[in-house]
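Student: These are the structures in question, set out in turn.
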Structure I
Amino acid sequence: MENNYNPIISVRRDFDLENIFYNLATNEAVIKDPDLKKIYSYLRTEVVPGSLLSLGAGPTHLHYVIPVIDLITCVTALDLSKKNIEVIKEFFRYIGSLKKSEEFKSDIIKNTDIQILQCLADFYCKIKKRGSGKGLLLKLLEKSQYHDKADLIIGDMHDFSLMGERKFNNILLGFSLYVNSEDQLLKFFQHAKGHLNPGGKILLIDFDKFSNDDINGEFLEDDDVIRKCPDSLDFSLEMLLNVLGQVGFKEKNISTKTIPVLTDGLEKERGYEYFFATIKN
């Protein structure tokens, strides 16, 4: 029996009008949530100019890529869930309608979902003091093409054969690294290292503590994901560092930072701490 996973609910949980909105007095885009600001700041600081592969991209793929799209030459998204990919495609379809100045209608995303995506784009144009939110979204669409179609891959992030011989300057894992064992974690990073360009980075953002209860509860995942990872490993930073050393990443090329729970952050009611890990090839 399938669960009731609906990816657009995940989008609205993490990106909502309470934290992302337009100031009615000035019509300026506002991002209120400090957790989201820290994540965006981390990505802008650590991303290597060049290509980016987002693994387990999720339905919020575009929301996380927006702040770095000016630094990226091309973007690839891989996700095991067909439902997640369908939501990304729908946001792409909306951006395509902007390019053609066509009316956009959808049974999947609503006007508020579009407003938030546009607000994020406008916010970063305001920060950079150049360009327009519409222009940034069109650039995102343009850089997300591969062989004249959206570079979206449905598949298991552990199956790097899906990438062929392609290598990337950045591999992003945003709250998406599910493994069943330490051995699987080791094999994942061995394969990931083989698909990084020299000087490339793996950018990992994850919860410090996470369990199967979370996957089946508030952070409900698609059945396809749960079937692939029935016994999700709650790996620690210590385990992660040990595995990275075994793979051959040098300690000097690994940096980590734990972000405590903030009283006014998106995670305030969940009690989760999360961490950033940058692993340079």
Structure II
Amino acid sequence: MLAQLPGVVPVWEPFHRTKGVVPHRWGARPVASTLSVQDLAHLRDVFSGRKHNAWTCSRSSMTRAWNAHTLLFKHVRANHLLTWLLAKGPLDSPPILLVRHPWDIVVSQVKAFGPRGRDLDVHDVFPGHHELHHHWPELRSLKDPLVRQLHIWCLLNARVVQENAQRQDVVLVHYHDLVLSPKQELARIVHALGWKPRDKGWKIDAYLEALDPNQSSDTDFQGERKAEATEQLWKNQAGLSQERLQELQAVLDQHGYTLHRMGAIAPLKKR
């Protein structure tokens, strides 16, 4: 929806391991501490827009790209680069950290891409993620692919998401709030970004009025997005037993994740 702002063009998933614009050896979730001086120079080129390809440009028309003056990077694979990016500032705009309930993320990942196989080479796919490497022999023995994936998500994301969610130099957005009050949240985000249109006649009210928050994105592979906001937020938990909720909550507790709980859709902590 932010890509519909005038003069804004999206850069789509530049850190995708096979389709993006970074070396394959960086892995599926790059860690800045594992990158060489040359890699960091490459990383700067990615965030400047100098590194791009047909995949990263695939969500924009040539006309929009030609007339753009602001790049909007969309990626789910670079949480561990956020601290590095902020340290290299100043940035034209603060990064947006979109936080969603981890169970929703896990269910979505397994439905769309299938479960992580037990034969996964975590050293190759996730270089630098030493905690995951340490726990992998135990995790690969788990028969439930969703529980295994929830452990993987926590080991890759729990600490870095919670730490960055407390920062004042990021725009924290909860998926929960975006679904329930999309236009109010978008207005807040635009203001927090400090974004200014070049067209002095542009009005944010007209932009918000033209948006359709219920329009599914092109990543809704299963066509399962619910039109009713609360139903959308509950859809992955509604049919779970108390025993199942407790089992999954134990995973979040094990990894110290406290932004969400099973059996609830709202985030627990807001700054």
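Please treat every number below as a calculation from the coordinates, not as lab data. The structure presented is a predicted model; accordingly, all values stated were derived computationally and were not measured. Cβ atoms are built from the backbone, for glycine too; each structure is taken alone.
Student: Supply the structure label, taken from I, II, corresponding to FRET efficiency 1/(1 + (r/R0)^6) of positions 128 and 152 (r between Cβ atoms, R0 = 30 Å, to 0.05) with the calculated value 0.65. Mind dumping the intermediate values first?
Tutor: Details: I: 0.65; II: 1.00.
Working through the options, I get structure I.
Student: So if we calculate FRET efficiency 1/(1 + (r/R0)^6) of positions 72 and 136 (r between Cβ atoms, R0 = 35 Å, to 0.05) for every structure here (I, II), which label has the highest result?
Tutor: For this comparison of FRET efficiency 1/(1 + (r/R0)^6) of positions 72 and 136 (r between Cβ atoms, R0 = 35 Å, to 0.05), the top structure is I.
Student: Taking Cα Rg over 2.2 N^0.38 Å for each of I, II, which is largest? Present the calculation step by step, with values, prior to reporting the outcome.
Tutor: Numbers: I: 0.97; II: 1.04.
By Cα Rg over 2.2 N^0.38 Å, the leading structure of I, II is II.
Student: Work out the source of 1.23 here, i.e. which of I, II gives that when Cα Rg over 2.2 N^0.38 Å, for residues 96-183 alone is computed. All intermediate terms of the calculation are to be shown ahead of the outcome.
Tutor: Details: I: 1.41; II: 1.23.
Of the options listed, only II reproduces it.
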